[in-house]
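Take a look at the structures listed below.
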Structure I
Amino acid sequence: PRVLLLGVTPELATLPWPAGTELVAIDRSAAMIGALFPTTGVPAGARAARGEWLALPRADRSVDLAVGDGCLSNLGFAADYRRFAAELARVLADDGRLLLRLFAAPPAPESLAEIGAALAAGAIGSMHALKWRLAMAVQPAHRNVAVVDIRRAFDELVVDRAALAARTGWPDDVIATIDNYRGSSLVYSFPTADEVDAALAPALVRVHRHAPAYELGDRCPTVVWSRAV
């Protein structure tokens, strides 16, 4: 199969792909490609190239399977999602599929108070899960959230990082990853899964959606789409 990897997620590049798989990864960042794309454990001839997901350097109908992990959250909702859908519909073969893990907001938004209560009760298992819940809680109605606002919400919720570390067992350096957002211009998007489907339509049609059982699995579904007939 002809596989397009959206980004350079090593865990996807090194899956046990069938013999003869032609894998090309596309990422806009040369630094990310250099740092993350594996040189072993990938299909023979696999390569990574710089490119934009909204203007893929691939020919029409040249991809059997496109895969990505959380990549849509790096795009602006909803205009860039629509452009992404049109571009994937262009490069996918007639029977091709797009398979993505989403980072999707819950249908009913949480409040910071609810997240704080969950944190106090020991019901949040990792710093990563806390950051994602905060991001989805503070994002505006248009679904695009500046990461500086995620950090601001964290500082409002957590006034004593040492106490958080003692209570949760999370390492100080892991908690400090929230500081990567200080002064950043980065913006993420977290629409609901249904809003993603609506934004990708009519170019792409959902075939399957699966929510795993791990923490926040309901917000990290794996979804398969096909080209519209």
Structure II
Amino acid sequence: MIDVVTLEVFNNRLKAIAEEMQFTLERSAHSPSIREGADCSAGIFDRDGNLISQATALPVHLGSLGPAIEGMVKAFPVAGMKECDVYIMNDPYAGGQHFPDIIMLVPVVHEGRVVALVCNLGHHQDIGGAAPGGNATNTTEIYQEGLRLPPLKLYDAGVPNIAVEAILRANVRIPDIVWGDLVAQTAAAFVGRQRVRALWQEMGGGKFDEAVRSLQDVAERMSR
């Protein structure tokens, strides 16, 4: 049984991790849309894809991250995820929003087992398509809107997928900025992964999982 003081401390530590992810993304980004406009979000999820904590950013993003995570773990089951894997997607038909919003997922792994997931979203300044910025209002089909990314592995156990990078760079107008923002998203996710794993190790898996369930129960009761 988690007492209320421990639960509140746990809740605020998770919030601090999410805020640090958000801060890292904003400070590391190349584009003004993320660096100055803060058009990005970060959150921490349990291994089943349920939200645990989120940064104070754009909640509208985080409301869509659950379906996006569901789409990614359908393509790449959690049981097969490895340390330093990085997954991305922007496909609305797999849980994404519009094409400029690229969603990134990184597993938190301890002794070969995924114990949590960290996720972030960044609005990219270009994603190809008929109009710069990927926000054309006169398109007649999805193929005109830009580069559609189904769930993909950007890094496989820390090894970059150079084919994905080449495809991205070849299909956007500002490749260095777009790729730079993806690197910033990766840095933010790795910060979150490191902090969540340290907290999990400090508390122990059983107590961490119990605290997560308690937080989610409190959130459910408050929303009813």
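Bear in mind these aren't lab numbers, they're just calculated from the coordinates by the rules spelled out. It should be emphasised that the depicted structure is a prediction, and the values quoted were computed from it without experimental measurement. Cβ atoms are built from the backbone, for glycine too; each structure is taken alone.
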> With FRET efficiency 1/(1 + (r/R0)^6) of positions 11 and 99 (r between Cβ atoms, R0 = 25 Å, to 0.05) derived from the coordinates and found to be 0.15, which of I, II does the value describe?
Replying inline: II
> Comparing distance in nm of label points 7 Å out along Cα→Cβ at positions 75 and 203 across structures I, II, which is largest?
Replying inline: II
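Could you figure out which one of I, II the value -15500 for helix-only ellipticity at 222 nm (-39500 (n - 2.57) for each DSSP H run of 4 or more, over all residues; to 500) was computed from? All intermediate terms of the calculation are to be shown ahead of the outcome.
Numbers: I: -9000; II: -15500.
The read-out comes from structure II.
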> To which of I, II does the computed value 24 (relative contact order in percent (Cα under 8 Å, 6 or more apart)) belong?
Replying inline: II
>> By the measure volume of the Cα convex hull per residue in Å³, tell me the structure among I, II with the highest figure.
In response: I
